[in-house]
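Please treat every number below as a calculation from the coordinates, not as lab data. It should be emphasised that the depicted structure is a prediction, and the values quoted were computed from it without experimental measurement. Cβ atoms are built from the backbone, for glycine too; each structure is taken alone.
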Structure 1
Amino acid sequence: MSTVFEYRELFIQGLQATALLTVLGLLLTLVVAFTAGLARLSRHWVLRAPSYVFVEVFRGTSMIVQLFWFYYALPQLGLQLTPLFAGVLVLGLNEGAYAAEVVRGTIASRPRGQTEACIALGLSPAQRMRRVLIPQSIPAMLPSFGNVFVDLLKATSLVSFITVSELTFLALDVRNNTGETTAVFLTMLVIYFALAMAIAMLTLLLERRFAIDRKRRPSLRKALLGSGGGPVSA
């Protein structure tokens with residue numbers, strides 16, 4: 001483990017790059033997920049068809065191939081992307097395609113009575129979606145979103161294939177220079193596990209925060225004595 005301590009600055013640099021890729025990728029994933037997911041629910045085929053093609057293409061092809069395409073193939077067509085930008089773009093689009101199905105499936109599974117009640121109240125389709133369906137669907141989306149976010153974190157290691165100096169890229173460099181395979185790979189496992197647990201805990205906190213059935217129950221003493229401190233009248 002002395003090798004890990006000696007190269008700690010490289011590990012910290014790689015951790016910072018991985019964290020940056022994860023945060024930017026998560027933001028893009030959310031944008032893509034709600035854009036494509038809501039488009040899949042549209043009554044207009046002009047929106048529904050392209051979103052269907054997008055989701056199936058990015059779910060049905062390898063992320064490594066997508067990285068190579070965006071970073072190595074697009075320059076042949078006159079579009080040059082930086083390694084970081086290409087990595088964030090592929091992470092967000094790929095994971096966003098999976099998350100889009102979470103958005104679509106969760107909203108589509110809402111009880112039909114909610115939609116009928118909104119129609120009875122005279123709400124437009126946009127108002128129904130914005131004020132009722134999406135707010136009530138978000139708590140149900142969070143567990144699946146948590147899985148997508150953890151998967152995105154682990155997928156950041158693939159960005160090393162397009163020369164992004166993130167944690168895996170720099171850790172492999174340390175391993176090649178020192179030959180300390182066990183220590184380096186064990187450190188990588190611990191770091192990725194810690195980051196994944198942080199995302200899981202954040203998701204759990206959000207689940208509790210946005211739970212529909214979350215209630216502020218009074219303490220047992222207040223419930224028995226009432227707000228004025230005396231016994232509760234029958």
Structure 2
Amino acid sequence: MSKILFENRSLVVPGDVVAEGDRLTLAAPFLRRVGRSVVATVVGLLTVEKSNNEYKVGLIPLEGCYYPRPGDVVIGIVRDIGVTSWLIDIRAPLPGVLNASDYLGKPYSPSEDLSKYLDVGDVILAKVAQFDRGRDPLLTVQEKGLGKVVEGALIEIKPSRVPRVIGRKRSMLSVLQEETGCQIVVGNNGRILLRCPDPEREAIAVLAIKKIEREAHTQGLTERIKDFIIEQKIKRGLIGGSGR
């Protein structure tokens with residue numbers, strides 16, 4: 001028999017015993033088993049799903065730096081140019097590596113100057129292709145929508161807050177995009193790209209995202225963010241007082 005000791009979306013801290021029993025599936029690396037107990041290792045929000053007689057227990061961390069995983073979408077900044085690759089700042093302990101052959105989609109001649117394609121300070125949207133902790137993360141841009149970022153505003157939040165900005169089934173991200181009219185790309189590494197119709201809506205989007213970052217541990221956040229954006233639009237004269 002298994003027992004969950006905290007309610008779904010409860011705030012837990014390192015050392016909290018969140019569940020006991022054998023019929024438990026752990027869905028996050030921030031939980032560990034100690035005998036028949038499951039213990040939290042970071043500050044975060046507990047997630048609990050029940051299927052038949054088994055529980056799936058996860059933990060959304062609220063602190064910590066970004067650790068790459070294959071398949072993650074990241075927003076990186078070019079920090080150095082090598083002979084055949086670029087070193088990319090992805091806010092991780094190790095820099096990302098983007099090979100010239102991957103970026104160009106063809107074999108690359110080292111005699112060319114890579115800076116004519118990507119220079120220091122340029123922003124890219126990429127995916128983590130490989131990372132085994134034994135070497136720098138390998139990045140790829142060989143998928144639709146990836147590559148050099150040529151427009152938009154960039155902001156940063158704590159990587160641990162990314163799940164809250166996206167929301168369950170992308171609910172929070174949908175509210176942000178629908179209410180601000182901005183196109184928003186959220187990198188797993190805590191960088192967020194905003195493409196907004198005007199500076200006012202961009203400012204509202206930034207304020208809303210920063211509010212999510214500050215209040216990530218609270219309940220009912222999605223509705224509060226929606227109300228906050230509407231209030232900001234009324235204040236700035238983007239909509240009437242009725243909220244339309």
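Name the one structure among 1, 2 that relative contact order in percent (Cα under 8 Å, 6 or more apart) of 27 was derived from. Don't skip to the answer; put the middle values down first.
On the way: 1: 27; 2: 14.
It must be structure 1, since only it matches.
If helix-only ellipticity at 222 nm (-39500 (n - 2.57) for each DSSP H run of 4 or more, over all residues; to 500) is computed to be -6000, which of 1, 2 is the source? All intermediate terms of the calculation are to be shown ahead of the outcome.
Numbers: 1: -23500; 2: -6000.
It must be structure 2, since only it matches.
Given structures 1, 2, which gives the highest value for distance in nm of label points 7 Å out along Cα→Cβ at positions 98 and 130?
Values: 1: 3.2; 2: 1.9.
Largest one: structure 1.
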**Prompt:** With distance in nm of label points 7 Å out along Cα→Cβ at positions 186 and 210 derived from the coordinates and found to be 3.9, which of 1, 2 does the value describe?
**Reply:** 1
**Prompt:** Which of 1, 2 yields 0.40 for FRET efficiency 1/(1 + (r/R0)^6) of positions 10 and 146 (r between Cβ atoms, R0 = 35 Å, to 0.05), as computed?
**Reply:** 2
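Once mean count of other Cβ atoms within 10 Å over residues 50-57 is calculated for every structure in 1, 2, which label goes with the largest value?
Top value of mean count of other Cβ atoms within 10 Å over residues 50-57 goes to structure 1.
1, 2: which one has FRET efficiency 1/(1 + (r/R0)^6) of positions 122 and 162 (r between Cβ atoms, R0 = 35 Å, to 0.05), as calculated, at 0.10? It would help to have the intermediate numbers written out before the result.
Details: 1: 0.10; 2: 0.95.
For FRET efficiency 1/(1 + (r/R0)^6) of positions 122 and 162 (r between Cβ atoms, R0 = 35 Å, to 0.05), the value 0.10 is produced by structure 1.
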**If percent of Cα pairs over 20 Å apart, for residues 2-73 alone is computed and equals 55, the structure in 1, 2** = 1
